[in-house]
Each structure stands twice: as C-alpha cells, then as structure tokens.
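Heads up, there are several structures right after this.
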Structure 1
Amino acid sequence: MNSNTLHPSELTLEEGVYLVRLARRAIEEYLKSGVRIKPTDIPSERLLKPGMTFTTLETIDRRTGKTNLRGCIGFLAPIRSLVDVLVDSAIEAATGDPRFPPVELSEMNDIVVEVTVLSEPILLKVEKRADLPRHVIIGRHGLVVERGLYRGTLLPVVPIEYCWDEETFLAETCLKAGLRPDCWLDSSTRVYYYEGRVFKEKTPRGEVYERDMSAEYRKLCFPSEK
C-alpha cells in the first residue's frame, strides 16, 4: 500500500463538488473537440496525490425522475494523480464502456454525473472462508474478487441499489469476475475490500451532494425500521 495515496476520508465536500464538475467538463470538452483537458484550477494539493476513482453516468427521465445507467468506468490502481485519473475515468465512462454506445454531446443535458473516490483495496484474511460475510460492511465497502486471470469489482453503491445482504454481495462480485457465485468460499479466490465516498449531481449540471450510503441502505431496504 502506498502511504502517499489519497484516502477518500481526506476529501472535503468542496473538493468532491470540484471533482464532479471536473468530470462533466472533461466529458463535454472531449465530446466537443476530442481533447483531454489538463486541470489547472485544482483547489488543493491533496487532489494531486495518487488516487483511484470511478465515474458513473446515469440518464434521467425528467418526468419521472428515474435514472438508468449510461456508463461506468474507473481505475483501482493509484498510478497517477487523482485529478488525472478522474479525467480518464470520466471520458472512458462516456466513450469506452462496452455495454453502451458512446455518449453524444446532446445527451449530457439529461445525464447525471457521479464520482466515487476509492481507497486502496485490502485483502480480507479470515481463518474460515464462511466468515467472510461478517467482515463486509454494506454501505461502506466495495469488493474485488480475484482468481488467476479472473477479476471483478462492484462499487459500494451497488448492494444498496439492489438491497443485497453481505453473502449476496460476495456472490454477485464473483459473478462479475466471471466465476461461480460461491467462488468466495474457495481459498484460491482472493477477496479485497475498499472504502469509497460518492459525490453526485442531483440533476444534470445541478447541485452536487455526498451520498450517505448507509442511510440510503436502511431507508430503501429496511423501511419499517426506525
């Protein structure tokens, strides 16, 4: 682990807002001119530390407020500054997600931008594989599953949106890696966790807020609990 890597807990809300605005600006400039912007208005030295981030794009139906995924790409290795990684992840989310056609500039009026800043993945070590779910915290952790050439990750927001429990989260990450859903029980499978903070536009080009993922999980998945 690189001690110089930015941890998401270091960020201020203002820096999170800046990152979301930067992601949108990077996408729109690239779609207009094919140029990858080089940020010069960076608000703090902290954002120049090596970092990891995912950019998620969602189209919003202005009549119903419902959203649909339009692209999500990111990087789990702190090889460059956070702002540089963010620019690349934003552009790739718009143009390089193999699940979707490239975003067109006109679509950006109906797209909400979300940025997740991640910590470095840490290997989960347990004596009994069946104990792994007890070490996974929904609303805080994202997961990486790795075996040989197979590797997959799911962000911390994903189990919230589907109301998964810890075992389901592990199983779905196995599937994302192209493995059997019970792969996490196999000692040859490495399971990592990481933490993340999520900053998102409320509406396209609108106010940016930080998602409280634990609160969202309780409200969405356990509405009867106070």
Structure 2
Amino acid sequence: MDLPTYWQSNYQDPHGDDLSFVAMIGAFMVDHLQGRSDLQGVDVGTGANLYPAFSMLPFCSALTLIDLSPSSIDWLTGELGGSLAAWTPFWDEFAKIPAYAAAGPLHEAIGARTRIEIKQASVFTLPDEQWDVGTMFFVAESISGDREEFRAALARFVNALRPGAPFAVAFMENSEGWRVGDQDFPAVAVSIADVISSMPYCTQLHHVKRLSAEEEPIRPGYTGMILACGIKRSTES
C-alpha cells in the first residue's frame, strides 16, 4: 500500500469522526485504567493510523505496534522517529482529558514514558494472552472479502489480550473496499449487528457507537464508522 497517499487522504487533515472516536476511546481507557502506567499495550494493524495506539500511552510502559506490511513498518519507523507534528491535533483532543494532559506533549509521552516496539506480524499469528490493553482499528473487515476471516481476526485479537484487558475496535460500516493509488483493496460489509454478533464469547462490550458518513464521508464506499469498546473476560467464565 502507498502509505503516504493513504495518510494524506485519511489523517493529514483530522476528520471529525476520528476526533469523536478519540474522545470516546480516551474516556473509556481512563474509566478502566486510571492510575496505571505499567501496562503492556498492543495496536494491531496500525498502518497509517497512530491515534488508537496513542490512546494507551498514559497507561503503558511498553506498547507494541503490529503490522504485516513491510512498507507500513518502514513508514511507522520514520513517522515515530520524526516530529509527530501532524498528530498533534489528535493528541490535543486526547489531552482534553486530564490523564492524557498529565502525560505531557506527544513527544514526551512517547519518548519519556513509553517504550514503543514496531513489529511485523499477522493478526492470525498473535500469541495468546500477551497484552493488558489493546486496539485494532479498521483491520478485521479490511483483510479480505471473507466474512469468516473477519470473525477469525476478531477472535485472534481478543485471544492476544489477558483477561480483564480493556480494548477498543473500530470498523468501516458496509465498506465496499477502497482504492489507494492504483491498488484496490477488498472488504467485508459489516453492520453494528454483525460486530456485536461476531465478538468472541469471552468479551463484554461496554458500548458500541456508530457515526454516519452521510454528511462528511472520508471516502466513497461506506456508510459510517463503528466503535466498540469492552473488556476481555476470563476464558473460563
């Protein structure tokens, strides 16, 4: 994928729906992780989108960003080694919440507080019960057009979290796939009902929110964005 082109189209100018998600994720993380700063966090399928990972910064001493694409790994390495100025609007939205403001400016939250590792791997090969908190945004429905693969990706993500771990996952609703440069990417069209029914049994969803794409779509070919936040329960419950 042409990551610079994708980033310019989706994140260079912060979209209102993304900023709404930032506020929701931040509030959810604070509700469940306030006072923690020693956790192990993971963002799966990071690609060109860093704000889900940033939602975990105040609470983690180590954060792993996972992506399968070598070009994504290269882009993330360069982006995190740069000024991060383009991500300031997202961090400023997080920083409206005191726990995030206390972490300082974005470069301090990353450099002084949290060790970040960028790792090339597939969602389908994640280890079991490795992380204390996790995010996965716009990944499960965007791997292929196979609905079973969508469910399997959700299951593998949840399996990688320890019992009690808060998580946030997001989806493009009814995505028809998308195009970056001259390359087409498939997708599974999912609704809120699909998201809820596809979550593994060991999850407890705290809220699911839909934002319509009718007024200001990011791109053609989808009807909205869905955010689901919850907790992984014990696999024995």
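What to note about this one:
- Computing mean count of other Cβ atoms within 10 Å over residues 62-69 across structures 1, 2 gives 20.8 for structure 2.
- For mean count of other Cβ atoms within 10 Å over residues 94-101 computed as 14.4, the structure of 1, 2 it came from: 1
- A value of 0.92 for Rg/Rh (Cα atoms, Kirkwood Rh), calculated from one of 1, 2, originates in structure 2.
- Structure responsible for 15.9, 53, with Rg and Dmax of the Cα atoms in Å, for residues 86-189 alone calculated and labels 1, 2 on offer: 1
- When mean count of other Cβ atoms within 10 Å over residues 54-61 is computed for each of 1, 2, the one that comes out at 24.5 is 2.
Every read-out reported here was derived from the displayed coordinates using simple, explicitly stated rules and does not represent laboratory data. Only a predicted model underlies this, so the values are computations on that prediction, with no experimental measurement involved. Cβ atoms are built from the backbone, for glycine too; each structure is taken alone.
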